Structure I
Amino acid sequence: MSADPKTFQFNLDPAKRPRNVVLEERWYPGIQTAVLDASSSRMFDPIEGIRAVVIHATAGSSSAGAASVILAKKASFHWLVPDEDEEQHGKFVWATCHEARAAWHVRNDKSHPDIWEGRKRINHYSLGIEIVNQAVSSDSYSPWQIAATAQIVRYCWEKYPNLRHVVSHAKLDPKRRSDPGTHFPWNDFRDLVLKGQDDQVETLVAAAKPIHASSAAEVPCCMVA
């Protein structure tokens with residue numbers, strides 16, 4: 001039986017926050033200033049107000065395609081995890097929006113009672129992670145993508161004292177979205193976030209596919225009305 005991404009969520013115990021998490025990230029070229037026009041000032045405190053991390057899939061095959069919507073001022077997200085056919089895969093994730101700003105990665109009218117008592121305008125109290133994946137079962141997530149996404153969440157868990165929820169885009173917008181998809185290994189991802197086992201991460205990185213030339217640009221899934 002396939003997993004249902006509309007149920008994907010787990011919560012973080014503040015008593016078990018990790019320490020000294022290292023996140024290998026680089027700003028996507030040309031986006032650090034451009035994203036200021038594709039994001040907003042937060043309604044809540046940029047540290048104390050962060051309550052959730054939302055996991056997305058781009059529905060495309062390249063980081064360039066995902067980044068293009070930010071450059072076009074249509075949508076935004078805080079991190080982008082490269083595909084196995086891109087040279088950055090296995091090395092670092094892309095930073096694509098200032099953490100202190102509200103990225104446009106979920107529609108503002110969306111909420112869920114499991115996430116901070118159902119408050120709306122979730123972009124203002126969340127962080128968004130996009131993983132380059134076509135969001136179809138034939139496009140599997142690489143082990144490194146899962147490990148890298150887990151590492152971003154652990155970095156956030158350490159940094160933001162009130163962060164509690166890790167949730168799929170599909171759970172927040174079930175009529176429109178299914179990402180990160182039924183093929184996303186949510187249980188393995190959750191275990192990597194909660195346990196943070198270095199030996200697991202090293203095994204996953206070693207299993208990553210070889211690097212090839214980047215593929216054509218695609219447009220990611222998350223458009224904000």
Structure II
Amino acid sequence: MILELIMGGAGASFGETVAVIILTLVIALLSITFREYVKDRVTVKLGGNASPSLNPAKHLNIQDLFSVAVIALFSASWVKAKNPGLSRGKTVSAALSAPAANLAVAFVSVFIYSVLDRINAAIITHTESPSVVIIWIAMIFQICVLVNIAYALFDLIPVPGTNGGLILAQLLPEKAAEKFLYFDKFSYIVLLFLVVVFARSGITETVVNAVATAMQTPFVALFNLLFPIG
């Protein structure tokens with residue numbers, strides 16, 4: 001779960017736990033708003049109907065807000081995908097732009113987090129005491145990494161209601177696609193079930209951490225080469 005991933009488990013105080021929950025919810029809301037804005041921009045660029053906006057109220061309904069809140073508990077969430085109303089090829093492009101936006105944010109965030117982590121390591125080397133301010137700023141970017149990876153991965157699951165489902169529908173024959181997308185009305189139930197199952201089984205934590213580590217490893221290697229500590 002997101003708190004265990006970020007705070008390292010039982011070491012967090014009540015105040016720290018509340019702060020992390022609030023940060024997670026705020027970052028989740030901002031991340032999904034940016035993701036939907038990018039998708040709408042791509043949709044308009046491809047000739048579809050959309051209204052790009054950075055106002056969260058334009059993208060989220062009550063059910064979507066609930067799914068944003070789920071991420072603080074289960075390290076994974078989703079927001080129901082909107083069909084861009086384009087041709088098959090363009091629909092795939094628009095659908096892919098959403099998780100791609102999340103992964104781009106995660107990549108930039110992991111770079112900033114890696115820089116802050118290296119700065120804090122240097123401070124510890126010279127003062128034997130970490131900077132609390134840098135720790136919390138780094139945590140914000142770490143949360144941003146985990147939240148955006150979780151959104152991107154769950155958005156690519158090929159079930160009705162996700163962009164992955166939209167992509168799969170474009171690959172199916174027309175009648176089969178219609179039947180597949182019919183189950184879009186049950187997407188919240190299906191996705192919540194998958195979130196709980198994946199979180200309880202540890203799949204979410206394992207995959208999200210693996211992707212985050214893969215993103216950070218090149219930066220760590222580069223910083224170790226350019227700025228060795230000790």
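When you work out mean count of other Cβ atoms within 10 Å over residues 82-89 for each of the structures I, II, which one comes out largest? All intermediate terms of the calculation are to be shown ahead of the outcome.
Details: I: 20.4; II: 16.0.
Once mean count of other Cβ atoms within 10 Å over residues 82-89 is worked out for each structure, I has the highest.
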Handout entry: Label whose coordinates, when helix-only ellipticity at 222 nm (-39500 (n - 2.57) for each DSSP H run of 4 or more, over all residues; to 500) is calculated, return -6500 (choices I, II)
Key = I
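I have 14.0 for mean projected area of the Cα convex hull in nm², calculated from one of the structures I, II. Which structure is it? Before the final figure, lay out each step's value.
Details: I: 11.4; II: 14.0.
Only structure II yields this read-out.
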Exercise for the section: Work out distance in nm of label points 7 Å out along Cα→Cβ at positions 58 and 162 for each of structures I, II, then name the structure with the largest result. Expected result: I
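Taking relative contact order in percent (Cα under 8 Å, 6 or more apart) as the criterion, which structure among I, II has the greatest value?
Working: I: 36; II: 23.
Looking at the calculated values, the largest one is I.
Computed from the coordinates by the stated procedures, all read-outs in this text should not be read as laboratory data. All of these numbers come straight from a predicted model, not from anything done at the bench. Cβ atoms are built from the backbone, for glycine too; each structure is taken alone.
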